[in-house]
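The next part holds the structures, each set out as C-alpha cells.
What follows draws every value from the coordinates through simple rules; no lab data is involved. Owing to the predicted nature of the structure, the values given are computational and were not obtained by experimental measurement. Cβ atoms are built from the backbone, for glycine too; each structure is taken alone.
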Structure P
Amino acid sequence: MSTSIGLNELLRDPPRRPRFRRGLAASVVLMLGVTGISASVAATKVTETNKFQLEAVGPVNSKYGFPAWYEDKTGTRVELCDDGRNPLCGLAPEEGFDPEQPLVLPREGVAGNFPHEIFYMLAGSELDLPGGGSAVLTLGLEAAFGNEVADGEQMVFARQRLVVKDGPANSTLSFPHPYGTIEVDTDAEGNAKLVEDISPAVGNFNTPLGSNLGPFLKWDTGAPEGYLGNPDVPHRIVGGLRTTFSVSGTNAATGAPVSASTDQFTVQGKIATNTGVKAEHAVVNDGYLDVFATSRGDVLEVEGQNIATTPMEKAPGNSELAYARVKVDGAAPSEVTVRNLTDDPQSTSTVSVTDVSVATGATYDGTKLTVTAKAAPGSAPKITGITGFDGSMVAGADNTHEGTFETVAPPVNVTVSTSATSKVTVPVVVTGGDPSPSGLAPIPESPDGGPVTEVEGGNGAGGTPAADTEKPTAAIAELTASVARGIATELDGGIGSTDNVGVVKYEWSQVSGPEVAFDKKDVVKPRVTVPFFTTTSATAPAPLDADPVLQLVVTDAAGNRSDPATITLKSDDVVTVDAASRHRVGKEIRLSGTAVVPGAPTLLNPSSSVNIYNTSSGTPVKIASVPVDTLGNWEYRAKPGSGQRVSSIHVQSTRGGEARGVVGTG
C-alpha cells in the first residue's frame, strides 16, 4: 500500500531556506541522519545515474537574476513559477515573503519580497514501507540564494533527496525512481537520508545540465494548461527512466523481503512562454550606438541614459538575431538594457558599452601582424593581454588606430581596449606567408656496436695507459623563458659542456629555493616542476620566496668529477592591477588586471588564478580568488560588493607574481 502527499508537506523536513557556502563542488552528496544515525550510512549512495539530462539553459533575466528557462531533451521548457497567488506555483508564505504581493528582488533602496527558494520543476512521492515506516522522494530544479536573498547571490541547482523514517532497522534498501536508483543503509531506528545537490554555486547556471535530472516529469494526461501538473494532486507521470518510485531489499531483523511501489507523484512546474533575451554587444561608432542581441522574442527594445528608447529589428525567418542603431547626442551611456516586451514578466539583459569598434580587425601576412581599430573621438585604444603584442596604437585619420608587430608566431586573438570594460576581441586572420620549412629527415638506426674503450699513453703494445686526471666540465643550457610553476620544464646538461664525450654520470640536485620535483636526477635532460606559489584556498597572502637554484655535477669514465654548474629558474609571473579598477560602495566592485608568465604562452594547463586581498585597513582581508583567462587577463565583479570602501588591493598569483593597486570610486 502506498500514499502520496502534497509538495508543501515534502518541504517541511528539513525546513525551507537552505543555506550553501560559495564555491561548493559541482556534486555534493550529504548523507545525514534524521536522528540517531549510525556509521552504517557509509553505504548510502546513488547506484544508478540518469543519462537523459537537461539540454539547455536560457539567458539570464536581469529582473530576478535567474535564467529565463531550462529545456530538456524532449524540447520542453520550464520557467520560474513566480505567482504566489497561483496554487499551481506552490509558493508558501515565510518570513520576509508575502505570496499575495508581487515578487520584488531586494536591491539598493528597494524593499524586497522574494522567497528563499522558487522552482522550475518540483516533484515528489511517498512510499509506505512493509512493516511500517515511510520513504519520501523529492526531485527538483531549484532557484535559490547562496547566503541571503539578494542580487548577486542567485544560484540554480538540481536536487534528488530521499528520506527514510521508521523503516526496517540496520537494513540495505534500494529505491529506483524516475531519475535513477538510490541505495541506503538504515540505522538502528530504521532511518536514513541522502541529499544530492548539483551545483549549489552562486551564478553557476550551467552545471544543473549535467545532473541526474531530466526530462521534466509531468502528468501522463490531463495536466492544467501550461503546467506540468498540480502540486496538490497525486497523479501518474511520464518522463525519466521509469514512472514509479519503489523499494526492494531484505529486513535484516526478520529476513522478510521489503518490496513496495507507487506510480503517484505530485508535480509542480510552469511550461515556459517566455523566450528571454541576451544583450550581446554595444559599441559607439561615429555618433551612433550599435546594439546586438539574441532572442526568440519578436518585440525587443533597447534603452539607456541619454538615448531614446528604440525598437530592435529581427532577422527574417527563425533567426534569433536582433539589431538596433541609435543616434547618440552627447555622452554615450556606460551600459544599455535590452528588453523583451513579449515576456511576462518582461525579460531584460544589460551590457556595457564599448567605444572601440574593430574595422579591418587583425591580420597576419606571414611576417607582420597588423591590428586596426576605430574608436570614439578622444579615445586612445591599445592592444592588451598578450605579452609581446601589447602597447599603444598609432592614431590615423577618421579616428582609426593601427599597431604592427614583426613576428613568426602570431597570437590566436587580439584584444583592443580603452578601459577595463571597453574592449573588443577579434581573431587573427592569416592573409599570406610562405609554408613553414620541413623538418629534417629521420636518421636511420644503426646496429649497436658494443662498448668502445679509448686508451691514451702506454707503449702502444698493451702497456699501462696514462691516468686521466683532467676534470670534465658541467654546463647547463640557459632557458629562453620563465618557468611556469606547476608545469614540467626540461633542462639540458649536455649543451656547452667540454670533455663530456666520456661523461658516464649526471647528478642533479637543488641548492636553494622552494623544493622542485625532478622526474629523474641522473639523466642529461631531466624534467623539473616548480611548485605553485599559493593556492586559491589561501586566506592570507603568502610570504615571498626565492627562485629555485639547481646544480649539476658530471663524472667521466675515469671517475673525475666536475665542479658544480648552477641554474636559477625564473619562476614568477608578472601581475598587474588595472588603473580602471573601482568600487562604488553599495553598488558594484570591479577589479581587473593581468597575470602573464614572461616568454611563455598564455594558454597554460593548469591555468593560473589570482587571490585578491583588501588592504584598505592595513590587515589584508581576502576578497576572492578568480581564474586568469587564456589572454592573461583576470577580473572580479560583484554587486553590490563589500559594504566597506575598498581603496587598495594586494593581488597574488598562484604562479608567484604579485601586485598592489589603488581602487578608484569611478
Structure Q
Amino acid sequence: MTASPKRTTRLTALGTSAALALVTLTGAPGHAQQESAAPAGVSAATSAQGYLVGRGIADATGEIAEVGLMGYGRLDQQAEGLHNRLRARSFVIVDQATGERVLLVVVDSPMIFSSVHREVLARLAADYGDLYTEQNVLITATHTHAGPGGYSHHLLYNLTTLGYHEKTFDAIADGILESVHRAHDDLAPSTLRLTHDDLTGASANRSKAAFDRNPAADRAFFPDGVDPQTTLLRIERGATPVGAINWFPTHNTSMSGDNRLVSADNKGYAAYHWEREVAGVDYLHERTPDFVAAFAQTNAGDMSPNLDLTPPSTPLDRKRTVEIGLRQYGAAAAQLGEQGERLSGGVDSATVYIDLSDVTVRPEFTSDGREHSTCDAAVGAAMAAGSTEDGPAFPLFAEGDNPFLDMVSDSILYEVSPELRQCQAPKGIAVPIGAMNELYPWVAEKVPVQLVRIGSLYLVAIPGEVTIAAGLRLRRTVADAVGADVRDVLVAGYSNSYVHYITTPEEYDAQHYEGGSTLFGRWELDAFRQTAHDLAVGMRTGAPPPEGTTPPEEDGGRLTLQPGVVLDTPVLGKRFGDVLTEPRSAYLPGERASAVFTGAHPSNDLHRGGTYLEVQRLEDGEWRRVADDGDWSTGLRWKRRGISASEVTVEWDIPGDARKGTYRIRYHGDAKDLSGKVTAFTGTSSEFQVVTSGG
C-alpha cells in the first residue's frame, strides 16, 4: 500500500510541560483492550496468547579522553571528558504461542560496525546457544556524533580516532551484552501497543535540492520535505507502561564538532529525560528500572536537528540538544494517552547477507526498467566536503560539482576502470576505496539486511544512513509485498553494520554530501529494495531467501596508532585527589559549581556501570548522592599537565529546583604506576551552600 497515511494530531515544538510529565509515567489509566486482526496464517487462538517482553539497560560508555569522537570526521575532535554516559537498551519480545522471539537493541553510539555486531552475536551464542542469532537480533545506533570511535575493524573509520581503541570496543560490546542479559531475565507477560503521530520542529531537510529531484509521488508524501512520523511501541504490564521504543528521523548532531565531551546528544537526552527526570530511574543501582525508554533512528540520512541549517557552536549546542530531545520526548510521551493498536500475531525475523560491490538488480526494481549492477565502493568529493549544515569536513572539496576533481577522476577511471566510472557516474571520485579493500580492510562490502515483524509492525534493518525518500521506497516495497500499511513499515537505519549513505538515484545524481557518501553507486538503494522485497515475500510465504555468505572476520583493521597510558603522576607538590581549585562558598540555583582536582587519566578505569564523580548533599548527618556522571547537569573535563600529570574539573549546573542545603563534589580517579598497577583514589571538595535568591 502506498497511499499517504492517515495521521492524527500534528505536534509542534514541545517544551517541558507538567501535563506531559504527568502523562508519561503515571500514565495512561487502563485502556480498553481493542484486539486487532491477526495477520494471514495466524489463528485467533495464537494471537490471544500474547507476548512475553523483557527490558534491559546498561552502561556502554567507552573511553572519554584522548580518543577521537566519531561522526564529524575531524582529527582535532579528540575527547576531553564526559558530559553524560552512553547506554544500551535491549528489548526481548517473545510470541508465547510459538516461542519465536526477536531482540531489539538501541545503543547510544555513533554506528554499529560489523565488528560489534559479530562480537555480540558470538557472545550471545556462548551464553544462549541458538536462542539469539543474526536472524533475530537487531542492533541499531542512535548515531550520536559525540561518542568515542576507534571500535571498527575497517580502517576508514579509525583514521580520525588515531586507530583502534580496544577499551572502547569492549565497553560497547560489554554494555550491549549486559543489557541483553537483563532483558532476557526480565521477560514477563506484556501488552504491546503501536501508535503513530506527527512531529514537526525537530528536523529540517539539509539536502532539499537533492530531495526535490525525486518524482512527484515521493515529494507529495513529504510536502514539507521532512518525514514527520513519530512511532511509539509501548510496553504495558497490566495498565501500566513499563517501556517504550520511539522511532523518529533526525540526525543526532545537536552537539557540535567543537564539542569535546562524550555525550548521547538529542536522542540520548530524550531517553535520559523520560527515564531519569520523569521516572526517577537510578542508573547506578537499578538493574532493571521500572521504565526503559529508547529513542531509535529511522531514515534520518537527510534530516538535520539544526533547524536553521547552521551547525551549532559550543556552548549553544547543549541548549539545542535539550530542545530537540524534549520535542522527541514530548511527541512520544503524548502518545501514551492514545489507545493505539494492540499488537497481536506473533513475531518473525530473517536476515540475508549481500555483497554490495556486486549485486545485480532486476529490472522491476530500477527506475528505467533495465537491469543494473552495483560496483566497488568509491568515496565522492561531496562526501569529503562533509555536510555543511551539520559540520563540514575537508575544505578542498565541495558538495555538487567539483570540476577539476571530476575531470581528473573521469580521465583516470576511463583508462583504469570504465565499468566503475559508469556505475559511479556522475560521482567525482575522490578515493576508489573499494579497490583498496584488496590490500587492507577499509570499508565493509558484505553486509546484513534484515526484516523483523512484531505483529503488524515491520522493521527493515539497513546498515547505513537512508534518506527519507529512499526510506519511503523501501517502506513501500515491503508494505506492498506483505499487505501492510506503509505507516507500520519503518526503516531501522544504522543497524548491524555500516556502509555510509543510501540515496535515491535522483538524489545520487545531485552529488550532495549524501549522494557522494553512497559508496556503491547509483543503484545501491535498488539493491537494498530488491533484498527487502525478497525478505518480505519470504516472510509472507514462509520461504525465506538464501542467507548469503557471512563476511569474514577482518582483524586486520585493528591498527592502533596511539599508545596507552604509561604512567600517572600527581601535579607537582600534590597528591592524587587533592583539590587545586575549591568551589565557592555559596551558589544560586541555575549557577555552575565546579572543583578542580589533581587527577589521573580516565582510561585507566572506564567506571562502566559506575561514576567518575558525585555531587552529594548533607541530609540528617549523612552525605547522599544527588547527581553523578550519568546526569545531564554534570560534566567532567580532563586536561593533561606536563607529560604524565592530569587536571580534572568536575562541573555541576545546579538545577532550578535544587533544594537549599550543604553540598560537596567528589571525584573518583585511578592512577597507574610504572609497573602497570592501577590504584583507585577519591578527592573531595570543600562544602558549599545552595541558597535561594533571598539568601
Legend entry - Source structure (of P, Q) for FRET efficiency 1/(1 + (r/R0)^6) of positions 212 and 508 (r between Cβ atoms, R0 = 41 Å, to 0.05), computed value 0.25: P
Legend entry - mean count of other Cβ atoms within 10 Å over residues 364-371 - highest-scoring structure of P, Q: P
Legend entry - relative contact order in percent (Cα under 8 Å, 6 or more apart) derived as 9 - corresponding label from P, Q: P
Inset, instruction - Supply the structure label, taken from P, Q, corresponding to helix-only ellipticity at 222 nm (-39500 (n - 2.57) for each DSSP H run of 4 or more, over all residues; to 500) with the calculated value -6500. - result: Q
Legend entry - Structure from which 38 was derived, percent of Cα pairs over 47 Å apart, options P, Q: P
Legend entry - Structure from which 31, 25, 19 was derived, semi-axes √(5λ) of the Cα gyration tensor in Å, for residues 172-371 alone, options P, Q: Q
